Structure 1
Amino acid sequence: MGYLIYFLFRLAAWLCTRLPSKITYGAAIFIGDVLFLLSRKVRSNLMHNISNVTGRRDERIVRKIFRHLALNHVDLFTTPKLSRESLEKRLEIDGFEHFLEAYGKGKGVILASIHMGCPDFVGQWLAFQGFQVTIPAEVLEPQALFRFMTKLRSAHGIRLIPVNGPLMELVRALHRGEAIALALDRDATGSGVEVKFFGKPARLPDGAARLAYRTGAPIVMAFCIRNPDNSFKVWVEPPFHVAGEGPKEEVIARAQEKIIATMEKYIKAYPEQWVLSVPLWREGDEDSAGLTL
């Protein structure tokens, strides 16, 4: 199945770079609707996540998430041909001064986000502005698929490192005063901690808080949503440091509570844009298989 996905993605990328965006985005919405009907496991995963957020099983929201996932793939496939000018026309960023404030301290920036909208575009925009951004990326199988996806995402200078490999490069990047970007709504390495998320036990990564405590780098949370015209709105939250009185684990736990509250605020406001396609709350018989992006 992995090689089939790889060849389909190669074909889709070839088509997306040659057809008008009106056609490719229209096709993505159609494909999203088809996958909603056919992908029982992913539909179940998404329904599981959304029901824990909204308190109900909402097929309308889940169908929209499938559409956003497909649209995100179109944007990924066309990333190499993306220009700074075309991206700037599609991005409206509210609060970028918060990132600049944090970056100016010289200790690096931990840019924290979730699987919402098309977060990669924020990283691409930062790369176009001359900022060095390092992102841990989940390793996909087969390796040909991982290399292809990495090539697309790093086309404009983003540096990707395997999420399951040595992460000292993240510490080194922060010590160099650079930015790292972390997704905080999925425990991809299995090293997260159990917390209350939307009032229910869930396992989430606390790496951002631990890195901030260790390095002194500020955390800046940013969230992205897709508009109906396929432009994007981005909110950048004020920076904060993981520091204070008390034992290390208590300081980190307080920071994690702040992170979780901010994540909940945006997911609650835009549940149809939260494209995490693996089950976050391990309840019942939900399948862990998800879509690639």
Structure 2
Amino acid sequence: MNDNDKAGRYLLKRDPAGIFAWLLGTPASFHAWIDARRLALRRQGDLTGDLVAAFRVGETFEALCVELQAESRPDTAARLLLGYVPRLAAEPSAPPGLPLASVGGVVINLTGPPQPTDVRLAPAVAPACRLEGAVLQRTLRDEDAAALLADVTAGTASRWLLALLPLMRGGDVAGIIDGWRREAEQLPDERDRADLGWLADTFALLAGRRAEWQRGLRGWNVQTSPLWDEVRIAARQQALRETVLDLGPQRFGRSPTRKQRAELDAINDVARLERIRHRLLTAPSWADLLATP
């Protein structure tokens, strides 16, 4: 998971209710994040950070799969509607699952143009058959930075949404950056301010506006952000896991079982992951490799 993915997922999880109110255009009763690893998608890598949000709607629950795109892609709607969403709809409703009355997909394009939101499959051989669907899409380059900043100032939008200003239309204007700083300073916790600064810096780099934002962030203590260290550690963990998963089948003649894959995913100690990687050429089996202390 790269810095943009990590930053986007972290942002949504800091204030789900406030950010979904902006994303959906209306307040929603956020209930919980659903562990995406339960969806059993093939060849998806580490799903720990993927975003599946559950909402309470009256007496029932609904869920949305949220896809963050560093650069918009034309196949995202199809991937959500033909991959994630059907599997989410088929999730068992017995505990610890939730009885989902409905499911859907949301795409957030951090950069790039809007993409098709509809999917329609209609085989000519069977005209009565068709499959249709659509996702909600928000394309940040088409969003007005000044309007969002005004909403934050008025108290009608989450202050965490300030992180997205560098990606929006007008997000490189000096007055917007000054307004970001003024509002970000209202966060009472120093670590939250540092996190918000790191998020803005990460997204400014993605948008090609880092020079403007670094001038505006001069003196802002980004390096004290716990998220900064977390991102670096998570990236190292994932790189080591991917090395093991790429080379392990060549060594042992097969891929790990689902249980063994879960064991590997549960190992967060970087030093232990490095020892596992070092034993790839000498361990006789997956079981022996994963038992590395």
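Given a computed value of 0.8 for distance in nm of label points 7 Å out along Cα→Cβ at positions 9 and 241, which structure among 1, 2 does it belong to? The structure behind it is 2. Which structure, out of 1, 2, was Cα Rg over 2.2 N^0.38 Å calculated from, if the result is 0.97? Only structure 1 yields this read-out.
Could you tell me which structure in 1, 2 was used to calculate distance in nm of label points 7 Å out along Cα→Cβ at positions 25 and 209 as 3.9? Going through each structure in turn, the value belongs to 1. Source structure of the calculated read-out (helix-only ellipticity at 222 nm (-39500 (n - 2.57) for each DSSP H run of 4 or more, over all residues; to 500), -15000) within 1, 2: 1. Suppose volume of the Cα convex hull per residue in Å³, for residues 129-232 alone works out to 153; of 1, 2, which structure was it derived from? Computed on structure 1.
Here Rg and Dmax of the Cα atoms in Å, for residues 17-64 alone was derived from just one of the structures 1, 2, and that gives 12.5, 36; the source is 2. Using the calculated result 5.2 for distance in nm of label points 7 Å out along Cα→Cβ at positions 33 and 249, pick out the matching structure from 1, 2. Comparing all candidates, it corresponds to 1.
Computing relative contact order in percent (Cα under 8 Å, 6 or more apart) across structures 1, 2 gives 26 for structure 1. Using the calculated result 17, 42, 29, 11 for P(r) over Cα pairs in 10 Å bins from 0, in percent, for residues 145-200 alone, pick out the matching structure from 1, 2. Here the read-out was taken from 1.
Read the figures in this text as sums done on the coordinates, not as results from a lab. Given the structure is predicted, the values throughout are model-derived calculations rather than measurements. Cβ atoms are built from the backbone, for glycine too; each structure is taken alone.
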